[in-house]
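Have a look at these structures, which come just after this line.
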Structure P
Amino acid sequence: MITFETADQKEVRRFRIAQFNGRAATVRSGGSMVTGHIRSVVATKSSIPPRWTITIVPTPPKAPPAVTLRPTPRTHLFAEDYL
């Protein structure tokens, strides 16, 4: 799990919407990008300006799809008609 703090209200709103909808969110943290599901968004009450602590469960990166060679079609579906 990755935990970080932010004071950006737009970012917090985006994370809460992603958490509510069960979608993955992408965060740029320390120069690297982390994609995962939002586990919690907690406000820190004693800070001015308001800050939020966000916890993300990272998802492993997807493997690139295997390249498959498709056989060429034996018939030409859109061949020109010669009259």
Structure Q
Amino acid sequence: MSGSEALTGAIIMGYTVASLFFLKFWRRTGDSLFFAFAIAFLLLAATPLLTLVFSVPREEQSPFHVIRASAFIIIILAIVMKSRR
């Protein structure tokens, strides 16, 4: 395993742990903002995982970049919907 693969694994783990924390907060409060953040962080974890599995040299030139963009769109929409209430 190379250093970049280990770093990618750490990034994936960090996103997954953040997602689990937001799921825990969502279960406690029932607030949909926490659920949206949990889904977004799972999508953010999926992007480096897919680029690692499929050996994509540059993530920004792959179709997996759309997954990351959709995660940020989910976050933005959740914040806007929360602030409108």
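For this structure, a couple of remarks:
- Parent structure of the calculated result -28500, given that helix-only ellipticity at 222 nm (-39500 (n - 2.57) for each DSSP H run of 4 or more, over all residues; to 500) is the read-out and P, Q the choices: Q
- Of the structures P, Q, the one that 0.95 was derived from, the read-out being FRET efficiency 1/(1 + (r/R0)^6) of positions 36 and 68 (r between Cβ atoms, R0 = 25 Å, to 0.05): Q
- Structures P, Q, by Rg/Rh (Cα atoms, Kirkwood Rh): label with the highest value: P
- Structure from which 3.9 was derived, distance in nm of label points 7 Å out along Cα→Cβ at positions 4 and 28, options P, Q: Q
Values in this text are rule-based calculations from the coordinates and carry no lab data. In this text, all values refer to a predicted model and were calculated from it rather than measured experimentally. Cβ atoms are built from the backbone, for glycine too; each structure is taken alone.
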